[in-house]
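Structures are listed in the sections that come next.
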Structure P
Amino acid sequence: MLATFHNHTRWSDGLASPEEVYAYAVSAGVDILGFSDHFCVYPDGTVLQGSLTPDRVAGYVAAVRALRKKNGPEIVVGIEFDWFEQSRDTLAPYANGLPLDYRIGSVHHVGDQAFDMDASFWVSKTEEEINKVYMAYWRLVRQMAESRLFDIAAHLDLPKKFGFYPKADLSALEDAALDAIRASDMAVELNTAGFGKPCADGYPSVDILKRCRSREIPVTLSADAHTPVHLLFEFKRGLANLREAGYSSVARFRNRERWSEPLSRALP
């Protein structure tokens with residue numbers, strides 16, 4: 001079954017309606033189509049631009065569920081929850097209270113700054129400052145996993161998006177985050193959007209995927225699509241990376257239940 005779970009619409013920062021994404025999925029032969037619009041709210045209640053607002057979340061879930069038809073792709077609905085320091089109390093009522101098929105946890109910010117929006121965040125930073133951003137990122141990923149609010153850890157290794165890499169050895173922090181993901185029984189995603197960015201690599205790298213596989217952490221494959229034509233972006237390349245990392249199956253989600261299917265059934 002060809003499935004994709006991490007996709008955005010105009011309900012947050014996507015460029016198309018759920019109906020337009022659905023129509024493209026039909027033409028592309030998708031079997032399970034997941035929507036996961038952004039819920040990006042600071043612990044103080046500030047809602048970031050391009051996010052679902054708390055008063056629109058229920059409407060979003062209902063609108064996606066209304067797409068379900070007897071024929072065509074199975075529709076599943078999730079939300080991508082942005083994790084900030086001390087945001088558990090802010091996110092828990094929505095992550096636990098909404099009728100979601102799955103919940104994605106992600107880190108896009110260190111402090112109050114988004115590190116993945118523009119390369120200008122990185123260009124003036126010293127080597128030490130770049131190292132500190134990565135260190136803070138992996139600590140936040142660990143906290144996100146330890147919250148036990150989420151089913152999928154989104155685009156691990158995202159800070160490399162614009163081609164700025166740390167010089168410090170971060171393996172201990174990375175391993176602590178991966179151990180927390182495993183302890184929380186989460187899956188990780190191989191996010192293929194990175195193949196089209198300056199880093200020219202999936203999120204996460206094959207090396208990190210291998211470390212996930214050694215921990216028996218399940219994996220999903222998604223393109224983080226913000227427009228319908230990117231729904232299956234570089235899926236074949238992503239599958240090759242999963243095989244190189246030692247994976248033979250991918251995880252699927254429905255009604256907060258997870259199951260696995262062989263990689264051979266995940267080809268577009």
Structure Q
Amino acid sequence: MTFAPVIPLGGLAGWSFLKRTMPTQAQAFGAQAAIKRDEAYFREKIGGIDTAEELVADARLLRITLSAFGLEADVPNKYFIRKILEGGTLKTDALANRLANKQYQKLASAFGFGDFATPRNKISDFADKLLVQYKSQRFAAAVGEQNNDLRLALNLETQLRDLAGQTMSPKAKWLTVLGSPPLRAVFEQAFGLPKAFGAIDLDRQVKTLETRAQAAFGNSSVEQFSDPDRINDLVRRFLARSDSVGAGAGSQSAQVALTLLQQTSLSMRL
């Protein structure tokens with residue numbers, strides 16, 4: 001029997017219900033026969049994988065692995081994933097390090113094919129750790145089939161907290177946010193930014209996010225989201241705007257877009 005997450009409401013009310021019932025719902029979701037079969041297969045096979053080529057050649061292992069990092073859409077892109085894995089992360093010019101979406105970097109780092117003589121999937125607790133991520137991501141995906149805003153909120157709790165704790169410059173962290181479609185979507189909605197926001201210069205985008213964060217939270221940095229309470233504040237802003245999207249939102253967004261584009265045009269002439 002297939003278990004689908006129960007989400008009777010959307011927005012803040014739906015988020016509150018999901019958070020309150022998630023331990024029970026996630027446990028029921030993870031107990032499904034299909035999930036259990038994937039777990040058993042992964043545990044049996046992953047320790048015998050020696051190279052990135054072997055991993056991408058096993059369609060089931062590849063699907064489970066990519067799903068654990070929220071990259072399941074890349075299952076058909078075997079050559080691309082192989083190159084990311086083989087490049088590792090220890091070299092600054094490695095492909096995974098050059099991609100805006102840092103989930104690829106996490107994937108390459110988790111296995112270490114391009115970095116170590118013995119990859120990390122040989123470690124005894126490797127399967128345990130990756131399967132925790134797999135079940136969490138699968139549950140979030142199932143939530144997203146009913147309400148994508150709630151999936152984005154679930155994703156935010158892990159990805160943004162991890163990013164906040166990374167050792168990189170404040171600007172680099174905001175650029176990472178802009179390079180991650182799920183994180184970008186949350187911030188754009190939470191700050192009331194229009195689709196046209198993505199068309200302006202990247203430096204101006206970063207400056208805009210810093211300004212909006214300062215106004216909303218009294219702090220312009222991504223680092224502040226290492227605090228779970230601050231992430232919760234962001235989620236509430238995001239979902240509150242989701243609730244309030246209406247007829248008037250279109251004209252307001254258009255005005256914001258025009259203002260941003262005018263500011264960019266002016267800055268280019270100065």
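Here, each number is a calculation from the coordinates, and none is a lab measurement. Predicted, not measured: the structure shown is a model, and the values here were computed from it. Cβ atoms are built from the backbone, for glycine too; each structure is taken alone.
For volume of the Cα convex hull per residue in Å³, which structure out of P, Q has the highest calculated value?
Answer by largest value of volume of the Cα convex hull per residue in Å³: Q.
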(message) When helix-only ellipticity at 222 nm (-39500 (n - 2.57) for each DSSP H run of 4 or more, over all residues; to 500) is computed for each of P, Q, which one produces -21500?
(response) Q
(request) Match the computed value 15.7 of Kirkwood radius over Cα pairs in Å, for residues 16-127 alone to one of the structures P, Q, and report its label. (result) P
(message) Between P, Q, which one scores greatest on FRET efficiency 1/(1 + (r/R0)^6) of positions 8 and 104 (r between Cβ atoms, R0 = 41 Å, to 0.05)?
(response) P
(request) Work out which structure the value 1.3 belongs to, where distance in nm of label points 7 Å out along Cα→Cβ at positions 24 and 192 was derived from one of P, Q. (result) P
(message) If you rank structures P, Q by distance in nm of label points 7 Å out along Cα→Cβ at positions 40 and 224, which sits at the top with the largest value?
(response) Q
(request) Have a look at P, Q and say which one yields 1.2 for distance in nm of label points 7 Å out along Cα→Cβ at positions 48 and 64, as calculated. (result) Q
